[in-house]
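Alright, structures below, take your time with them.
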Structure I
Amino acid sequence: MISFSSANPFGFRDIITELEEQEQQEVSAILKLPNGDGPFPLVIGVAGSLDWGPHHLEYLEMLRLAGIATLEMQSFSSRGVRSTVGSQIEVTTAMMVLDSYRALDEISKDSRIIKEKVAIMGWSLGGGVALFSGWLPLIEKINPINKFAAHLSIYPPCIAQPESPEFTQSPMHILIGELDDWVPARACEELVRDAQNFGSTIGITLYKDSHHSFDRLSPISIKEKAYKTVDCRFKIRDDGAVLMGFMNIAMTTPFRQKIGLGLCAKRGPTMGGNPEARNSSFQFTRKFMTQHLLLK
């Protein structure tokens, strides 16, 4: 177990404009090393709105068997939260992006870790963290000592799209199901296209006949309290403020965010596994991390 000092910014704007004024927060993470002699490359894992599940840990175990250390972020339990499904305000993407960079700088001091070979991956909410930890305005403001060697986002929310989608030049990739109605694939395709127009390259893989959490072993079910965001699109200004649909009101508070989601989102998205997509996702993850962390 490692711990480090982070903070509680509600949104990206709080990081970009008021990071020094944010309430401090101690955060922990669980480091696990592969067998053998180090130093090792590392993948920082970031869970979704339901926090850590068995399928997340299976990915990390697979990576350790390949010779890659893993760090399991504990952003939820560090703040006394178990789930953010249906609200998305208790632990936010902004908090977890900051946590991830603070963890990166802390773990990079460990002589068992190759600090130039640290990647980040996440699922759902954590997928958004893996994605937006590559957005340059956030990186420039957080000003970390170290940077991520690669970013892998598994079914991330792409409905909030930067007006200036300038991302890191480190390899980035998105894996998402084409039937995902919790975080729609179409929004990620739009973000990838817009990023390319700004000179940033983000790869994307769509899995056919696949819903949210396609890599779980559970059958398809409806998550009644969760948001279905197929019809939602928000713009992120360069100062990090997320704008509420056509009204362009900045959703800088939990109340405003609830209103913004309430105007476009419905309840009851589907989620559950697709064996073929699950297998492909595991294979892609191993290949992606091996290519960018283990091969010279």
Structure II
Amino acid sequence: MSEAKLGGRFAFPGATSSVHRMGYGAMQLAGPGVWGPPRDEAEAVAVLREAVATGVDHIDTSDYYGPHVTNEIIRKALHPYPEGLVIVTKLGARRPADRSWQPAASPEELAQGVHDNLRNLGLDALDVVNYRHMGAGLGPEEGSIAGPVSVLADLQKKGLIRHVGLSNVTAAQVAEARAIVDVACVQNLYNLAHRQDDALIDDLAGQGVAYVPFFPLGGFSPLQSSALSAVAERLGATPMQVALAWLLHRSPNILLIPGTSSRAHLRENLAAAELTLPEDALAELDGIGSPASR
């Protein structure tokens, strides 16, 4: 695919190179519930190799996916990594034996997480590390994140991390972090129907900071909307392709990381970057998010 077909390019602040705006999220490469090995490891490897061969140069992962599973598959499929490939990982959680998701934000846990990612990915330094703030629910919760962000800033000074990002955070937490370290990207829940971050996206765009929506297609409960389906039918596309195309149109600093464990689904996702949304379709799609979600 051409650069235009992968959504154009965007450079993380302070980076010497840019990435295509259409990337890939590796979470679904692990087994059911993001736990254990995949049902078909050969297909998982093939998905990664096809993504990179197609031009994808931004892969999102975490060593607590599996745990360790997705990073080990990424290394098996792609190491030694092609020049220009940016692997973004995240810290802040752990997966105990009961398969729950627990906070892991102490200095010791964060340092160990960096070294686990380095080992399992086969890297000497991590391109981007997002600190994910773990709250009681799915969405962000207020509270100081100065401690863990300072730990990552120190690890950056030691050369183990090139860029620091944030995940599952509020606008106030972004401002707090930016007073400590240059923030390369913010990764929050955002999609056509969940748009609480509209103001934050616009603010970050003005500052040249990337915004990376997780669950861009609704996550484990796919987006459902009669308006979305109607637009997709008129355009001869799938609802999920339209949802991804809308995100690319929403703001030039949005980078997409839709995930899949299927090559066929990967091709469908990447093709969304080629979809043009006419003005009437954009107006319909803009109206999907409820007032409470904005």
Structure III
Amino acid sequence: MNAPEAQRITLKFDALTPAPGAMEVPVGVMLPRTYWQTVGVRLARDPYTAACAFILLAIAGAAVLAPWLGLPDPAATNAAQRLLPVGSSGHLLGTDELGRDMLSRLIHGGRLSLTMGVLPVAVALAIGGTLGLVAGFIGGRTNMLVMRLTDVLYAFPSILLAVAIAGSLGAGVGNALLAITIVFIPPITRVTESVTTQVRAMDFVEAARASGAGAFRIIRTHILGNVMGPVFVYATVLVSVSILISAGLSFIGLGASPPTAEWGLMLNTLRESIFLAPLNAVLPGFMIFITSMCFNLISDGLRSAMDVRL
């Protein structure tokens, strides 16, 4: 081996050797988890939250993949096979009052029902969360103006306000989505404003102000992360409420219209057949119940996992 080759080998060996005093992590020692890693571990260890998440993923996955599951046409009618019982040949969950396959309509109906549950909350979270964040951080007259305008809508019960708005706009899925979104903006604004006001008074925010940080940087770095946790937990509860309200609007004729597959509308059309095929008539209501309950339990699991005192 010549001198240049020996020098190259020595340099490579030196590059792989830690410098004296360099920090080393002993073998078998685990680094401390971050806050969100701890939340994830707590959620994974909660059997009820995990089971509810699995159920919701199964429902959402079946709804998204409905066109590729080889199911019968949810709108195809067959008067000779109307109100077949659950377990009938070729119709696992029976048929409805027009002979349409119940399993296909429940899965396809989940697409619209879940959309009407999640989309209004997401839009209301963006609008109401922004209003509450600005009102809580700025305070003063801005806070008073935003909150007094919010109180005008917040004073009415959510279901009655949704029915009033949807009734004035007219029946239809788009109008129902708009009505539910308007209903959810005030409570999200109020919750966001309340949490922001509490975080704004904390010492680390005052220290950021004293260091010369601007308002946008303080909101993005110090306030947003502490506010979005509680607001997101509250929004998860509102998803279940949104599913119930949207189903109620479709039930009274202000949401989806026939022959669209939607759980609330299916519940309305099957109510006249409850004495002839009670199990068939109950199935849409069961889907509404189990989906709403899963969102509620997941919200409780999130709240418990995010509470550092537990």
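Laboratory data are not the source of any read-out in this text; all were calculated from the coordinates shown. Remember, predicted model here, so these are calculated numbers, not experimental data. Cβ atoms are built from the backbone, for glycine too; each structure is taken alone.
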- Message: Looking just at distance in nm of label points 7 Å out along Cα→Cβ at positions 192 and 248, which of the labels I, II, III belongs to the structure with the highest value?
- Response: I
- Item | Structure (I, II, III) behind the derived value 2.7 of distance in nm of label points 7 Å out along Cα→Cβ at positions 96 and 144 | II
- Source structure (of I, II, III) for helix-only ellipticity at 222 nm (-39500 (n - 2.57) for each DSSP H run of 4 or more, over all residues; to 500), computed value -11000: II
